[in-house]
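Take a look at the structures listed below.
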Structure P
Amino acid sequence: MELTDIIKPENLVYDKPELMNNNPMHYCPGCSHGVIHKLIAEVIADMGMEEKTIGISPVGCAVFAYNYLDIDWVEAAHGRAPAVATALKRLNKDKMIFTYQGDGDLAAIGTAETIHASNRGENIVIVFVNNAIYGMTGGQMAPTTLEGMPTSTCPYGRDIALNGYPLKISNILALLDGTCYVTRQSVETAAAVRKAKKSLRKAFENSMLGKGTSIVEFVSTCSSGWKMTPTQSNNWMTEHMFPFYPLGDLKNVE
């Protein structure tokens with residue numbers, strides 16, 4: 001076999017999904033968002049739901065997600081994505097509806113919408129990117145910031161006595177009767193990416209089967225906010241984030 005045969009597009013293992021367009025991404029080097037976008041695009045295409053999927057993106061680093069995935073999108077006010085998703089799904093029961101939210105959006109300003117939509121068992125998917133910091137607005141402390149973790153608003157590290165404990169919001173959501181699937185994944189290795197894709201597929205299938213609310217949390221990095229290189233960020237996440245936010249299914253109702 002010639003080298004030219006090996007590098008033909010049909011022989012490539014990691015080709016760009018058809019649902020992702022050619023717009024240059026604005027994300028920082030090493031950011032997890034790009035990989036997560038790719039997985040969502042692949043799952044939607046694998047399910048043949050390209051024309052029936054609507055994503056909701058509120059304020060946050062992924063506010064421009066509509067520039068990268070060629071599906072229908074609705075922009076939501078900060079924290080209100082689950083409320084918008086509720087209306088869209090109830091009015092369009094044949095559509096596949098998902099939100100794409102960061103930890104500040106989902107677990108701070110949007111806590112009420114997140115909890116009540118999940119408790120009602122809305123047939124939507126909530127994609128939750130948890131990098132433990134407000135990445136878009138200057139690296140401030142988020143509800144998920146770890147104890148001792150420095151940010152621009154707690155430069156000496158999160159102090160439990162002053163700032164309270166990090167919020168394990170997915171653990172709370174797993175206790176609600178309306179949730180059918182709550183899982184915590186990552187995308188820092190090839191093996192993790194494969195597991196994450198399977199979890200996304202399950203969540204989207206659950207929503208179309210009317211099983212209730214599915215939450216897929218991604219424990220992620222923020223190289224810029226953490227003031228680290230991408231490699232350092234991955235290592236720090238593995239060492240510090242994973243013990244506090246362990247990966248795996250928190251709830252799985254078959």
Structure Q
Amino acid sequence: MDATDAESLVTYELRDVVAVIGLNRPQKRNAISDRVVEALGAAVARATDEARAGVIHGIGPHFCAGLDLGEHVDKPLIEAIAGSRRWHRIFDTIERGRIPFVSALNGAVVGGGFELAASTHLRVAEESAFFALPEGQRGIFVGGGGSVRIARLIGAARMGDMMLTGRVLRAAEMERWGGVSYLVPEGEALGKAMELAAVAAGNAELSNYAIINALPRVQDMSSQDGLFLESLMSALTSATPDAQERLRAFVEKRAAKVKAPDDV
């Protein structure tokens with residue numbers, strides 16, 4: 001795939017230190033094809049090289065309606081497996097890469113679109129966004145990491161309910177289930193996602209790396225192994241010059257204290 005083709009499927013813009021990545025197939029509700037996932041991988045790699053945080057959004061009225069099913073009719077079994085593993089590899093560079101990612105969700109967040117959103121670290125949804133996992137009705141199974149990521153967000157039983165019954169949830173209910181981090185009015189998801197990404201981009205780089213890489217791994221460990229890794233990461237992050245300056249700024253009252261939210 002040449003650069004022009006990739007840019008037509010996935011847009012990329014660097015706004016200060018935040019990379020903004022847009023799925024650009026509005027006529028297909030931003031369904032993810034093999035070419036789209038490759039273009040997304042290239043955009044994520046570029047963001048990792050030149051940004052401190054990233055935002056992923058859908059251009060048009062929908063975030064992403066999932067897998068482009070037309071590509072999977074009569075697809076050989078080995079190619080289907082390889083395609084799923086490609087999704088895994090690229091989505092893993094989002095979830096466990098070097099920089100934090102925020103997704104801005106509107107309209108359909110369905111199937112593979114939900115899997116993509118689940119690979120980001122924060123999910124901002126507009127009130128009318130809707131979530132579904134219709135794989136059972138399509139005769140298929142999730143293949144973009146959803147059985148791990150979505151199940152950990154909302155629980156395997158709830159995910160199974162969505163897949164077995166085709167249940168569709170609005171953003172407010174998905175927020176209660178744990179699949180949405182922030183709920184915003186119509187038209188405000190991208191702005192809020194940019195705001196959150198800018199905040200995360202201002203953190204110490206090694207702290208962000210530890211948060212997005214060590215924290216999920218701790219969940220896979222025994223409690224004692226997790227606590228040991230926590231001690232190592234705590235010592236490593238606090239020993240950096242960046243952390244030492246931030247700590248001195250707090251001790252010397254040059255840094256703002258944590259305060260209660262305005263609505264408390």
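Quick notes on this structure:
- Distance in nm of label points 7 Å out along Cα→Cβ at positions 43 and 83 derived as 2.6 - corresponding label from P, Q: P
- Answer label among P, Q for the case where Rg and Dmax of the Cα atoms in Å, calculated from the coordinates, equals 19.1, 66: Q
- Read-out distance in nm of label points 7 Å out along Cα→Cβ at positions 51 and 115, computed value 2.2, structure in P, Q: Q
- Test item: helix-only ellipticity at 222 nm (-39500 (n - 2.57) for each DSSP H run of 4 or more, over all residues; to 500) calculated as -8500, pick one of P, Q: P
Taken together, the values in this text are just the output of simple stated rules run on the coordinates, not laboratory data. All values reported here derive from a predicted model rather than from experimental measurement. Cβ atoms are built from the backbone, for glycine too; each structure is taken alone.
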